[in-house]
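For reference, the structures are reproduced in the following blocks.
Here, each number is a calculation from the coordinates, and none is a lab measurement. Please read these numbers as outputs of a predicted model, since none were measured by experiment. Cβ atoms are built from the backbone, for glycine too; each structure is taken alone.
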Structure P
Amino acid sequence: MEQNIQKPPSKLEVKTDHSLSVWDLLKLSLRVFRTKPTRTILTVLGMSVGIGTVVFLVSLGYGLQYILIGNLITSEDSLITLEAAYPSEAGKSINLEKMDEIKTMEEVDAISPVTEFSGELSIDGGAPGIIPVTRVVRSSYFRYAGVYPDIGDVFSEDNPGAVLSIQALKLLGLSVDKSIIGKEVSGKVYYPKPDGGTEEVIISKLQIRGVITDENGPPLAYIPYYSVSKEPTALKSLLIKARNVDLVEPLRDKLDKEGFLVSAKIDLVNQARKITNAITTVLMVFGTAALIVSAIGMFNTMIVGFLERIYEVGVMKSLGATDGDVQNLFLMESFIIGFLGGLSGVAIGMGGGAAINFVMSTLSQNLGSKALTLFITPAWFTIATIILSSCIGIISGALPARNASKLSPREAFVRK
């Protein structure tokens with residue numbers, strides 16, 4: 001008789017890998033918006049206000065930097081160009097021989113002479129008017145000086161003409177609009193003589209190519225060299241372009257030894273950059289203070305959330321959740337709050353800046369000036385801000401997450 005021999009039961013396999021996936025952690029973390037909607041939304045809003053303040057103030061700093069430095073840097077050539085002139089007390093002008101001598105310096109790439117006289121101009125045969133500052137320049141002057149018309153364009157050898165300022169047009173009784181471009185300019189300039197008198201030099205007929213709309217500037221006209229019947233020999237100053245930025249200082253030293261007063265736009269740019277960097281830093285400090293307050297509020301929220309969910313942690317661990325699962329759950333929640341706070345904060349900061357830009361630009365254009373952009377937010381800064389806010393969220397949730405992961409089911413039920 002065969003005996004029924006029962007096989008021993010197979011060994012019970014217990015899976016110890018209970019790690020939750022990222023998707024599971026995300027779904028569980030989003031429950032806080034259903035279970036504690038008011039507290040969670042207020043926490044996100046608190047982070048948004050802090051981040052928004054940082055973005056708003058830093059954007060203002062960058063906007064001021066753009067306005068200040070952008071007005072100085074109008075061309076790359078102007079940054080490595082020096083303007084050299086004799087001191088007014090010297091009572092002398094630069095002659096052509098001196099200009100040719102400076103051209104031979106190894107640091108010099110190009111020179112554009114500048115002359116300045118009193119002129120008498122008329123537009124389309126109208127009544128003439130005295131323009132106290134009439135500069136006879138070459139077309140390269142605009143590139144080296146970084147001066148460009150706000151309406152129209154500069155003149156060139158292939159596109160001859162004249163450039164006038166808005167104040168000069170007002171002296172001639174003309175209003176400023178785009179219809180002024182193409183009108184004909186004629187007149188004369190007065191060269192000074194050694195005996196103290198003046199010499200009348202006729203200007204050939206030219207078309208207006210551009211208008212400078214700076215209300216604070218003097219009445220000014222730019223006339224090309226080839227338009228005057230006699231080329232000037234007494235130069236007011238020289239625009240001297242260095243071969244590269246490293247040769248600007250050596251060239252300055254040489255010109256100083258020649259007795260010139262030398263100015264360089266790069267000096268103004270460097271000073272302006274220092275000032276705007278200091279302003280941006282101060283604004284960032286104020287914004288950071290608001291951000292720290294928001295971070296403290298978020299940390300407090302995460303601590304309170306941990307204390308309220310001790311029993312829940314115990315249940316999770318009783319069902320097999322690991323310490324890592326619990327820790328990752330709390331970190332995911334704090335990350336989401338920080339990320340959403342950063343995202344909405346960037347939107348608030350940029351939105352506020354855009355609204356002010358719109359108002360300022362509208363007012364500026366209504367007053368006849370160019371559109372004004374006061375707030376500028378670099379793309380890299382917005383990305384860095386969102387990353388920073390997410391990191392702040394993780395840091396704020398680190399301690400509650402650590403405490404929750406170390407909590408045993410027994411402790412959780414007892415403390416509850």
Structure Q
Amino acid sequence: MNIYTIFINLILILKYSIIFISDVLNIKNLSSNLPYEFSEYYNKDEYAKSQQYLKANTIFQLLYSFVFLLLQLLFINFGCFNYLNTSLISLHLHPLITGMLFVNIITLACEFFKIPFSIYRIFVIEDNFGFNKMNFRTFFTDLLKSYTINTVIFNTILLIILCLLQNFNRYTWIIILLFISIFELFIVFIAPVVIMPLFNKYTAIKDGQIKESIKKYIDKEHIEMKGIFIIDGSKRSTKTNAFLTGFGKFRRIVLLDTLLKKHTVDEIISILAHEIGHYKLNHILKNIFTSFVITGMILFLASFLIMKPWIYKAFLMNKQYIYAGLIFISILYEPISVVIEIIENYLSRKYEYQADLYSIHTCHNTASMIQALKKLSVDNLTNLSPHKLKVFLNYSHPPIMERISAIQRYNKKNHHAESGT
């Protein structure tokens with residue numbers, strides 16, 4: 001073991017330690033005192049159930065992360081990357097094929113590692129708390145579909161990147177950035193039409209009060225839509241949600257059937273207005289731009305690291321192979337991802353506040369928005385009292401109590417402004 005390998009070990013352990021500390025603090029921050037705002041939505045037993053759900057998921061996730069970390073460290077410190085590469089080279093294949101096999105074997109090994117954990121999470125934890133509606137046939141069918149789609153997409157990108165890296169120069173990272181960005185936009189356009197229907201059945205919403213109310217709202221907001229659809233989310237889970245997907249004339253409103261069963265028309269419109277708020281306030285474009293900048297920074301950094309001998313020494317490789325460098329940089333990215341996630345989550349929480357206010361501003365129905373948020377929290381057993389460190393590190397949405405308080409402050413301030421006080 002050399003100093004570079006020790007450094008890799010330390011930063012991977014540090015990342016896990018940060019996650020472990022935040023999760024432990026999050027569990028310790030749980031309180032048996034039910035917030036007054038939820039007294040009509042939770043009884044004592046239901047609230048206790050939501051906290052048990054958090055504990056079960058936290059312990060499960062920590063265990064999964066620990067086992068994955070342990071396997072990573074064993075693979076690195078026992079020179080398994082070099083052994084795999086030597087074995088593939090001995091087959092005397094084209095270097096491009098060798099590189100594709102090297103990356104795919106490692107990637108698929110990581111994906112197969114997740115399967116038993118996914119089975120336990122869905123069929124034990126989610127089932128015990130009344131969320132799971134999926135059977136094993138649906139689980140493995142979804143798994144096969146997602147693996148097939150992801151493998152095709154992943155290998156298309158990988159093949160082009162490896163081809164570009166064969167003629168590596170200081171501008172290669174810019175070409176890769178442009179390619180990845182264009183490809184991601186392409187996927188965003190085709191996903192609602194081609195990919196998502198492979199997993200869920202999309203049904204045009206029937207005529208009635210909900211459809212009329214939605215159409216009235218989107219007409220008022222001058223939003224172009226492909227249509228309003230309901231998907232069979234209840235086939236997999238009892239959790240509720242709604243979202244917008246696609247761009248321009250391909251944009252569509254999607255409501256989970258579970259949402260229609262548990263919320264009033266006014267609440268559904270408030271939830272939908274929140275999602276439309278993200279579009280109207282350019283949050284989607286801002287997220288695309290942020291992703292572009294972050295990807296560019298990562299590729300720029302990678303363009304320097306991928307040719308550094310110490311990267312390969314750190315993972316006990318005998319020689320430098322760029323395709324192996326891609327894997328090593330992805331591992332080095334894990335600790336960096338903690339910082340990037342903090343930035344992205346900060347922006348996301350900011351956007352969520354803005355979308356909430358957009359909803360009540362355009363719907364003129366503060367009560368329905370607050371009721372919708374409370375029901376969503378109860379339906380999904382959301383933690384009502386997360387620790388600040390956990391929120392800072394991992395929360396893409398503000399804690400529910402803070403969202404409600406922000407809406408109430410806005411409503412009070414708006415009321416005072418209108419009354420002239």
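Structure notes:
- If you line up P, Q by distance in nm of label points 7 Å out along Cα→Cβ at positions 66 and 362, the top spot, with the largest value, goes to Q.
- Highest-scoring entry among P, Q, by mean projected area of the Cα convex hull in nm², for residues 162-401 alone, is P.
- Winner on distance in nm of label points 7 Å out along Cα→Cβ at positions 26 and 202 once structures P, Q are ranked, highest first: P
- The maximum of FRET efficiency 1/(1 + (r/R0)^6) of positions 50 and 338 (r between Cβ atoms, R0 = 30 Å, to 0.05) over structures P, Q, that is, the highest value, falls on P.
- Between structures P, Q, the greatest calculated value of mean count of other Cβ atoms within 10 Å over residues 42-49 is seen in P.
- Structures P, Q, by relative contact order in percent (Cα under 8 Å, 6 or more apart): label with the highest value: P
- For Rg and Dmax of the Cα atoms in Å computed as 24.1, 81, the structure of P, Q it came from: Q
- Structure (P, Q) behind the derived value -17000 of helix-only ellipticity at 222 nm (-39500 (n - 2.57) for each DSSP H run of 4 or more, over all residues; to 500): P
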